[in-house]
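No lab work stands behind these numbers, since they all come straight from the coordinates. The structure displayed is predicted, hence computed values, not measured ones. Cβ atoms are built from the backbone, for glycine too; each structure is taken alone.
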Structure P
Amino acid sequence: METAYKNCQSCGMPLKRDEKGGGTNADGSKSIMYCSRCYESGKFIRPNITVTEMQALVKDKIKEFGFPGFLAGLFTKNIPKLERWKNK
């Protein structure tokens with residue numbers, strides 16, 4: 001059985017905060033690894049994004065929610081350790 005992840009393995013967002021309940025696999029089932037903002041129908045929504053670009057994107061999103069920059073940096077520093085980026 002696959003492990004259910006607490007956070008999206010692409011952007012790091014807590015999966016329980018995903019308004020759609022997670023991304024979708026090619027067969028239409030829910031992804032246990034990726035959120036709906038990163039993954040749809042078995043494909044990454046931004047297939048060519050780099051880990052650095054993902055960190056910047058997430059950092060900007062977090063700041064939009066009113067969090068200070070240092071916290072946004074803290075939340076995004078582990079993105080390179082997520083499954084999507086591990087072997088890149």
Structure Q
Amino acid sequence: MSSYAGERVYIRFIGADDAPALLDLLQRNRELFEQVVPKRNDSYYTLEEQSKIIDRWTKEREEDKRYSFGIFLHDTNELIGELRFLK
């Protein structure tokens with residue numbers, strides 16, 4: 001399965017073109033995320049770093065180790081979440 005569509009959202013693999021949207025999601029929710037995960041340094045919140053992370057996720061998917069999906073709104077195509085499955 002590479003994608004799934006529901007009534008209000010759709011889910012698909014996160015790819016290289018999603019780096020700006022992933023960065024935006026992280027920046028908008030930084031305070032919330034830092035309440036539940038270890039605090040990250042500022043370099044984590046850059047487009048370059050998010051691109052590297054997505055490249056790693058893609059490689060791990062190709063190796064059948066990890067599957068990272070983005071959750072997007074149908075109406076705006078906005079990335080509103082991310083989920084992953086590890087093997």
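Quick notes
- Answer label among P, Q for the case where helix-only ellipticity at 222 nm (-39500 (n - 2.57) for each DSSP H run of 4 or more, over all residues; to 500), calculated from the coordinates, equals -7500: P
- The maximum of distance in nm of label points 7 Å out along Cα→Cβ at positions 9 and 33 over structures P, Q, that is, the highest value, falls on Q.
- Volume of the Cα convex hull per residue in Å³ derived as 106 - corresponding label from P, Q: Q
- Per relative contact order in percent (Cα under 8 Å, 6 or more apart), the highest-valued of structures P, Q: Q
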